[in-house]
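Before anything else, here is the set of structures, which you'll find just below.
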Structure P
Amino acid sequence: MLLGQVIDKLNERFSTNFTDADAVKFESLAADLSDDPALQEQAAANDLDHFQHAFDERFTEAVVEWMKDSEDLAVRLLDDPEFADIAKAALVRIVHRQAAERHATQATDS
């Protein structure tokens, strides 16, 4: 199952409105879990059913770490003007390009 399908399934089952942006968060979480050496060993040594137990334990830990990392970044962006300025300088170019491209796509679709 692709991560986009996970988002679709969660939205359908729980009446949520997660988007492709949320799928990126799931991709990041999956990458963090896949990079875990202990999980790599478990995956190599076990079939999916036996791997599930190790995954379940590490999943909760990874979500807590991910939440803390996201909070740390948000706090730093809000509390450190110099840090925020550097981030904004990088993001403004990306957002400008992507927003203009999306606007052009929407205009041609209409």
Structure Q
Amino acid sequence: MKEVEIDETIRRDPKLYSAVEHATTLLEEEIGPSSGSVSAEWREFGADQRIPAIRLKISDWTGSAMIHFQRSMLENLSDPALRLSFVRLWGDLLQERSHKQVESLNKMIESMTDE
């Protein structure tokens, strides 16, 4: 990953912190060679609620995509649903990237036809 940010509430919980670090490794594997251009941000929210959640946001130069996990899902790294969630998240970011590139190409074509 280009950069990984893990919030302090996660860092203070050794079990959760370890799970997030391992999940980040899985995420990098799913993204593949492009992971060097992608940043990840892990946040815990809803700590005051009965079931707190973890938010993962990935971003690159084109935009960002995010997903929410229950803590139990991150603590079961062998669950295929976790990898599937990473694949979907990566797909969302790629879709954002594609839209930006198409928009850029359309502007370039417009400027060429206006001349």
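A few points about this structure:
- Label whose coordinates, when distance in nm of label points 7 Å out along Cα→Cβ at positions 68 and 84 is calculated, return 2.0 (choices P, Q): Q
- For mean count of other Cβ atoms within 10 Å over residues 36-43 computed as 17.2, the structure of P, Q it came from: Q
- Read-out helix-only ellipticity at 222 nm (-39500 (n - 2.57) for each DSSP H run of 4 or more, over all residues; to 500), computed value -17000, structure in P, Q: Q
- If relative contact order in percent (Cα under 8 Å, 6 or more apart) is computed and equals 14, the structure in P, Q: P
- Value 2.0, calculated as distance in nm of label points 7 Å out along Cα→Cβ at positions 4 and 92, assigned to which of P, Q: Q
- When log10 I(q)/I(0) by the Debye sum over Cα atoms at q = 0.13, 0.16, 0.24 Å⁻¹ is computed for each of P, Q, the one that comes out at -0.54, -0.74, -1.39 is Q.
Since every read-out is calculated from the coordinates, none of them should be taken as a lab result. Not measured: the values here are computed from a predicted model. Cβ atoms are built from the backbone, for glycine too; each structure is taken alone.
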